[in-house]
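What follows draws every value from the coordinates through simple rules; no lab data is involved. This is a predicted model, so every value here is computed, not measured. Cβ atoms are built from the backbone, for glycine too; each structure is taken alone.
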Structure I
Amino acid sequence: MNATGYDGIPSELCHWTTFLAKALPLRSMGTFVELLFVAMLTPIGFVTDAYLMVNMRNHWTSYYKWLQQGKWSWLAMARQFVRLVLANVKCGVIHLAIDDTLTLRASKQAPGSRIHHQHGNKANLATYVLKQCWVNLAMIVRRANGDLVALPLLSRLMPGSGNTGKLVAANTLIRAVQGLFRELKVRVLIE
């Protein structure tokens, strides 16, 4: 194997990956590690880009089924990620941020897609476009150089129809990790 140009991979990356993989069943760890590393190599980080960029070990449907129907918990993974961050970042108060993100879609069959007003006033887009709405929960931490960074914890796709609002979805995301912060005795501020 030619490892030229990869001598700068920090040893912490291996430790962190192993730490995160502990939240998964044993049979899922290999697939998780493979997808994580290949997604980090892509410019955008999407699973489809990762699969097309590298000669993957399994067929596409194996990764799709693992992500969509696998017997593992996104919530357990998010909680393990919070533990990892808290072990490596020292701060007295944790700030949580909630934001909504609109993702452009070309197909009306994409889950949760519907027509949204395009607030960016971009000349190359129509005033109303087909998008998915995601509500995101992030933890704000300070880097060693003093810069603030938002680390995404959980996201929730808003349904295309129904009465579920963004505030209800945001509250659900907060409740999902709130017990862990109480268990770890960490003070949390929500912004």
Structure II
Amino acid sequence: MSNHDQNRIRSVLGGNIEKSKQAATLLLTLPGSPFIYYGEELGMLGEKPDEQIREPFIWNVSTKDSGQTNWEEIIHNTSDNTAALVLQQKDANSLWQYYKNLIHLRKANKVLAEGALKLSNYNNENDIIAFIRSYKEKEFLILLNIGGTIRKISIKEKFNILLNKDVVIRDNQFTLQRYSSIILELKTN
């Protein structure tokens, strides 16, 4: 999504944590070797010049962190707009926890790490990204509502839920909230 020469992804997305979770979902469910530039898992901010996209990693609350690296003055990532790692580790809904869960899911499933990619027929809604990752006999359906409007989809297949971020399911009717994601393992029988 970014590196030391590009604006940080959360800054590109207007500072929105929910959009940052969407970006993480895409990064870790699409094919290829994911690269996470330090601090993206915290939602660190930063825009050019380069020094401001290379601010020190935020380990702890500034008033409690006597060992904070300080090679650059912190401009973008203050305690007002970027939660420190120590706080995000305690918050089940933090961006760091979301990355951790996605990484664990990817490592545990060759479908996400090595599987083939194809577009899904659920891709016909505005603001919906839908694709299938398949490996051997397994298929995962990934749905993301990248827009600011609630969307509804009826899923015909049987499934197990592997990850659900803000999707309401009633029977086979899925209500995808703004910037929501869901990863389903499709049942073959």
*Check the numbers for Kirkwood radius over Cα pairs in Å across I, II and tell me which is largest.*
I
*Assign the value 0.05, calculated as FRET efficiency 1/(1 + (r/R0)^6) of positions 54 and 134 (r between Cβ atoms, R0 = 25 Å, to 0.05), to the correct structure from I, II.*
II
*Out of I, II, choose the structure whose coordinates give helix-only ellipticity at 222 nm (-39500 (n - 2.57) for each DSSP H run of 4 or more, over all residues; to 500) equal to -12000 when calculated.*
I
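Taking 3.3 as the value of distance in nm of label points 7 Å out along Cα→Cβ at positions 142 and 158 derived from one of the structures shown (I, II), identify that structure.
Details: I: 3.3; II: 2.6.
So the calculation was done on I.
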*Here FRET efficiency 1/(1 + (r/R0)^6) of positions 94 and 110 (r between Cβ atoms, R0 = 35 Å, to 0.05) has been calculated and equals 0.55, so which of I, II was it run on?*
I
